[in-house]
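Before anything else, here is the set of structures, which you'll find just below.
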Structure 1
């Protein structure tokens, strides 16, 4: 097993531009693949999650051409008519890919099976399948042990219009997938949310990307959207840096009392996770919003009580920052984090306790009680990219922190440890144990 050895650092200062947003990349790839005409995507994230999305469209006969560096992609859309109508697709552990593709393929025609790694077979998709089944789509789970989880089989004959209701409390990706597919329904489609909607900013992101590709989508009322039929039009589409990835560098400033600027993001970003900076400001940092950059300056940190339902991908990052605050930090509203790449509440609590922190686990989050001293620890990552990146930050202040399986960051940020090394001005070491 390989581990990353994190060096203790003093004040971290510098600027950085993270790679492209995974969320924007995969939404743009769906729109471009279904569109009429050619799309030119720039700033695309190069990672496992986008690779499996691109490979899935390849297998369906959609032409996708990547430049040598991979961040520039041209897609010749199929207009909603797939060249290949029978395929088995492997999506690794990419939740966006399996959920978006399941919905998108329901609006096409063919016989499709979607599957992934062992963890993917534990990640819920039942609410999406039930929503599609209620409007006549032939789809089912092939998982005998977990019938609400992948693999998924679709015998697609197009998506009817009318109204679809989908649960929103497990993942907003179910709703986003249906929205992305909706322009290819046979008649106007209205999509509503049953119950609580988590990660709402990601839905706003989805509808904005759809509009940029020419979709007619309107918000009729709270948690109800109407989409008129009509294909996407191929577009040039620049992709912002990933705001979730940026959270680690802003957190490095908070933890070390430093100053870090992330280039390419602003208060008008399509990504809700830029508001992780608001959480840091509540904890005592100073945030400077610029036209095309966001700077965080560390300050005296204090514990906070936060509902993070809209920025749930940054919970692990904030939990590590909370280790160095005065007073406890309570994170609420993220019960759905238990169904991500790993249980991002229970497993997070387990690893933070190894450092000597006292953690109270709750159904919808956790409370972190800082201590005056921490101990060295080898932290497990559970093959979860966000565990690895968040835990690396603890090592900037706690001597002897190592992070298992650092290469798991390839899911969304293959060069994370190289970029962190450049920012802190010291090489992070790797060794086999």
Structure 2
């Protein structure tokens, strides 16, 4: 007769030893309960089971049995086929969302994760051990108290279009995006329309947290002592009474840096699934659906419900185009003209303000590509002058000169060596 092999763990062996001592009356039920960290009633049940079945009585009855909540193999195979067919480069969480939303598959997120790991579709990332100590900064209490802003250039449309930049303003208190927008880059022509739309919709945040990119801050060493050296973005923020805070490291503004990792994973795939390949269509998708959807999935509740965004006043609304314009200073010439970007402009005779020669006027390049000239708060009347005829530069033909033949001097070292060699040959 073959002996039955019972698989037991170290814990089972220890428990069996205690129960044998109890059966041998070396200890009582109370002592056994303390040693096994069980109740006296449970010890009595285990003791009775060991009397009836021997060592097998201490082994849990569900060991090596399939769970009643095991995923149906048919659902497992269906999920595997769908992931390999459509979501091969998706992460487990996003793949699970699409399986439920699009295919109505009744499967858990943990099951999808285990499936992708077991089938070697997805490999978990190893956590990096950073030896440098960093302390997490507590979130702000209210919405609109601090907005973290940054841009990320990436192949958002993969091979369907060229690389572009995603501009994002993430609220520090809630982690929800106030605005997302695709643009060509982080130039002032791209950033100004972003923030104009933001303040018109939400109002002015108390502060903006950003990096030291040249659009936002002059990084020359002389700018530390000369506070008059500011960028166009700093000038606009000052006019709107918005405080700018520049971070010294990417980790300092991690609440806007970290979402870009999520965007590069999830947003790229969302654009692919919807067949979006242009910036215009992508911005409509961000405004109409994705911004709010991301906030619902990843946002947190603020400590206080107060919204600290400040609404624009009527005066600020009237001056908004001027605030979000690229401003330059030019001097009025003696004939009341001024030059700007290779073009000449004539100031008209009738003006709302007195214009004198040598006056410094402010030229505003608006977002709609129009120009405005301002002097002491008044906008001047002007017209564009026709382009001046180009100057004709006569190019004189080069006359090749005769090359003068140079003869070495009689006492030149070359002559001395030649004379010595000649004398040696003749001798």
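With mean count of other Cβ atoms within 10 Å over residues 64-71 computed per structure, which member of 1, 2 shows the largest figure? Provide the component values of the computation, followed by the final result.
Numbers: 1: 13.1; 2: 8.5.
Of structures 1, 2, the maximum of mean count of other Cβ atoms within 10 Å over residues 64-71 occurs in 1.
Match the computed value 11 of relative contact order in percent (Cα under 8 Å, 6 or more apart) to one of the structures 1, 2, and report its label.
On the way: 1: 19; 2: 11.
This figure was derived from 2.
Consider the structures 1, 2: one of them gives 3, 13, 15, 14, 12, 10, 9, 8, 6, 4, 3, 2, 1, 0 for P(r) over Cα pairs in 10 Å bins from 0, in percent as calculated from the coordinates. Say which. Present the calculation step by step, with values, prior to reporting the outcome.
Working: 1: 5, 23, 32, 25, 13, 3, 0; 2: 3, 13, 15, 14, 12, 10, 9, 8, 6, 4, 3, 2, 1, 0.
Derived from 2, not from the others.
Using mean count of other Cβ atoms within 10 Å over residues 88-95, single out the structure from 1, 2 with the greatest value.
Once mean count of other Cβ atoms within 10 Å over residues 88-95 is worked out for each structure, 1 has the highest.
Quick check on the output: 2, 7, 10, 9, 8, 12, 12, 10, 9, 7, 5, 3, 3, 2, 1, 0 is P(r) over Cα pairs in 5 Å bins from 0, in percent, for residues 40-175 alone, derived from one of 1, 2. Which one produced it?
On the way: 1: 2, 10, 20, 22, 20, 14, 8, 3, 0; 2: 2, 7, 10, 9, 8, 12, 12, 10, 9, 7, 5, 3, 3, 2, 1, 0.
Among 1, 2, the structure yielding 2, 7, 10, 9, 8, 12, 12, 10, 9, 7, 5, 3, 3, 2, 1, 0 for P(r) over Cα pairs in 5 Å bins from 0, in percent, for residues 40-175 alone is 2.
State the single structure among 1, 2 that was used to calculate distance in nm of label points 7 Å out along Cα→Cβ at positions 80 and 144, giving 3.9. Walk me through the numbers on the way to the answer.
Numbers: 1: 3.9; 2: 5.4.
The correct label is 1.
If mean count of other Cβ atoms within 10 Å over residues 56-63 is calculated from each of 1, 2, which structure is the one that comes out at 14.1? Mind dumping the intermediate values first?
Values: 1: 18.6; 2: 14.1.
Only one of 1, 2 returns 14.1 for mean count of other Cβ atoms within 10 Å over residues 56-63, namely 2.
No value in this document is a laboratory result; all are computed from the given coordinates. Quick caveat: nothing in here was measured; it's all calculated off a predicted structure. Cβ atoms are built from the backbone, for glycine too; each structure is taken alone.
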